[in-house]
Structure 1
């Protein structure tokens, strides 16, 4: 089965390795893709762990899971990246995620900010468009 992140890789050779803890994401884009897959699975635990400790919405975890289960995830498109490589400490990933909610096609268009916390990539915040 192909990974929902759109990489054209098998899911167990792609984002599932990060979600299950087998490997850490090496780039901000890998983390972004794995967070999208976590949304498709309503995996609130991974979404919390991969979120920066200072901006982590712990109190919203159940609402995030409930919402993620209520929509049908369609696709993820990475529009651009800035920094966020193996040797960087900060990065930005702009993406568009499509989903269907209550029979209507919707999108999230965001420029997400990432940084390393304790050596691992984490999501910090995002600007929506």
Structure 2
């Protein structure tokens, strides 16, 4: 059972909350037989990605865009990597390295780190009583 959050609780956690670092996680990629590291996307990146999803002209680029900005190891923004793969747009590297399902899964994990999907859940009134 969960407890009610109080001002006293928030004040105890003040320093921690102020210096909150982006969470990271490692993901195993089948097609590459290796792990990558992703970082929690910041609020503006999440909003930008969600706006892309709603724009018909850009919706299919939303997941690759989020993956490009969330993968920190290996560094997909590395200019040598981009050049060697012949990328025209920086996000081209995402589709060159990962399968379509992997792109979607990586994007989903990044959003999950940012609190989307599992970060908040409704408290069941029956369980409270």
Structure 3
């Protein structure tokens, strides 16, 4: 399968006294999602607000100078026929981000996709 390329916007903003980072994918589309990266005392978690309507939570399981790996902790509002985010690997290299997500299908099979992004600074109007 050929790789998809072209403009796809992912945006980030700090909220809650700069203690949480909100990531927004696909704004204004039917597949819009948000992921909130947030501390839990000395640990870092993410809560993914999936377009399917479920909310998996993942916790940092591996950390290196250029990579953060989050793995599944639990999920809310999941229906039996929905896929589930079980791992997210973020690799940073300068202004580039490689984002690898693994979803588990209802039949237990995993599907992994990798997206590559380059930072573009925009100025708010």
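No value in this document is a laboratory result; all are computed from the given coordinates. This structure is a prediction, so every number in the text was calculated from the model and none was measured. Cβ atoms are built from the backbone, for glycine too; each structure is taken alone.
Given that volume of the Cα convex hull per residue in Å³, derived from a single structure, equals 104, which label among 1, 2, 3 identifies that structure? Numbers along the way, then the final one.
Values: 1: 104; 2: 161; 3: 149.
Source structure: 1.
The value 3.4 for distance in nm of label points 7 Å out along Cα→Cβ at positions 99 and 115 was derived from one model only; which of 1, 2, 3 is it? Answer for the origin of the read-out: 2.
Kindly point out which one of 1, 2, 3 the value -7500 was derived from, the read-out being helix-only ellipticity at 222 nm (-39500 (n - 2.57) for each DSSP H run of 4 or more, over all residues; to 500).
On the way: 1: -7500; 2: -12500; 3: 0.
Checking each candidate, the match is 1.
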